[in-house]
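The structures come next, written out as structure tokens.
No lab work stands behind these numbers, since they all come straight from the coordinates. Here the structure is a predicted model, which means the values were calculated and not measured.
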Structure I
């Protein structure tokens, strides 16, 4: 039995222990189109499964096409009549992001939900093909460009359907371990602390969502943007740290979420009626949660926006 603290329900009626199926029970996503990045494994695959089960047309945006196809077949076996497709996307490559956006536009599909889920954690230092620190490139810059390239489609969809669009950035409580100054604009590619670099990228996810929300409000656009902590989850993110990885896969099973629980918050924010109109917020365990002070720094968010625009130009 879970400790009481894990099963205690928040204002939403859900808790740490709630699953993605539970937080979306009875909700219809029929007629909606959703893109989920990193949907070939873990909480991304679970998010794709649940959105498809609720009736959405799901586009799995992935780097590993073979793994994603296996997930797609499993989803369709469980949800006969479900609508799921796989498209290639490598978020660490700006060219790949642009190709994906062009390919998606060519489908003529609408877009209601964008779940920026994919990520890497505490990887050995390296630079992306575009010369950007790999964690920042994958976790933030790729998603930033992807979101920007899909925005006009999302705006058109929300305007013509009169259905609120939702952008969901999967961040982490790891954002609290970012560098002291938050984002190291002048030293982004310095080979330093990989954990702090991860924290920096996750802080950027929150700042990005907050700045999107500010801009949507200013423009009067019917789209929300939120960020979240999915929880500490049993995944392969720590595979680059062998000792920690072994511990988190063994002892961690006592206190870590599984994928069904880990995908709950992003599914809640993407679909639940009670999240309608809520924008620029940070969530955890399917409830509103307070991020760090740096994450609430609007000026830092604006600076990051301009800086990232330069990176992708």
Structure II
């Protein structure tokens, strides 16, 4: 297929690269010239705008930081909706609020385009390996139509329900992720303070009831998991400010349906403290710095 891809950040760039590896023709656009050049060297076509990336495409994928960016990329004078042909599906893999998804779906439908929300889980490692989980919101028909494209970037393609439910799944998943990372960081820091070797503690947790992704794959204590961001200065992972944004989406959505989110609200405040201490660009597992008395 000919695919337009907008947004070449830590997640978007390897996703677009995997589409190239799957044999698709990919036109890319990003505000970063260097990001586009890297993809061009891998075989992608550089587009001058989101409109140009969408022009002639059989499918358009957006992977952007927040709803405001998605709205701008869709509706700007040189945006996706200005260049896309009628009948072409737009897949948004950003993590945004379900209400915005429904708004964007209406805008797309007004000119004859389907809008499918397909946020991802699996981190930068999963994006690079092509093993992401896609949580898809849209009709059964639209799900079946986008599944072959998503399969080039992910291993698990799950239909969550109607438009917006993909985002519901994603914000609930990241609510768990933010809370469990805070819990693992708290336990690892406590163990250190009490004198146990962090690697020993990590090994015990990962063969006991405390085991979770935040402990066995992404442990926040440096050196416990050599492939985790904590072992490379908390770089190259999922940023604290992005986790803060996602927890905000979860707690805002909870307010909208009068559903308590006690742990989510507390975790949100912890990541807010990290961000205000100057650690917003570090991987979110750097939350252990709060417990170890490290700031900035």
Structure III
């Protein structure tokens, strides 16, 4: 018995470690072979580094005005040129990228939490389903950008109110995704068995239904992140988002539209960063869908 116990104690841990290493290498191979996910991850990693280390990367203070140096083209002193107030465009774009990433991340987190709660309880309780889904239908009946403009006009133009407005218009889509997944899981046999055993509704919803809705939820959140960055830029461009002189990619574009033919750098560089942000998140979301979708041919490789 002692010999067998000692043998099991050495064999099974080694087999378990080997299995963990193989699983880890399989995940890495699937990640590297998924070009969409790899490209999106690289783009998002670069943008996150820019957002985190904006004070170190910025060559000038984004608020510093030098009227004698206004509308200078890109140079070694000013990598992206200067704007119509003599401010360094590179520094403003770097800080504007930080604003976009912070707004997108917070909207994604708030939307994920509230949308999951609404979707799960709508799927589980029929009475709540009629009430909550009709509210979601009412919110989705309005174009998102118009509703966001109305909300920021009522609340005021600052980052917190922009986050609140974007979260409100994004929750219905997430709630519907979670609800549709939860409705499928709710009808499974093991859920009926849990009810028969006397399991509480809270346990069934959060321990058994919620985990099975995570894959489509995570994928959808990446698209909410991307759309939040785009809508925040649009709101700031229209004057309903981040108020000047605070840097935002949208209000930098607004300043550049007046001098677009004489100072192209004021629109090209912030526009390129918006494009990279949205493109990177969409590539990341598409790649994640291929990785997590069991019916995807790419995920099977």
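Out of I, II, III, which structure matches 6, 29, 39, 22, 4, 0 when P(r) over Cα pairs in 10 Å bins from 0, in percent is calculated?
Derived from the structure labelled I.
Which one of I, II, III has helix-only ellipticity at 222 nm (-39500 (n - 2.57) for each DSSP H run of 4 or more, over all residues; to 500), as calculated from the coordinates, equal to -12500?
Clearly, the read-out refers to I.
Thinking only about relative contact order in percent (Cα under 8 Å, 6 or more apart), which of I, II, III has the largest value?
For this comparison of relative contact order in percent (Cα under 8 Å, 6 or more apart), the top structure is III.
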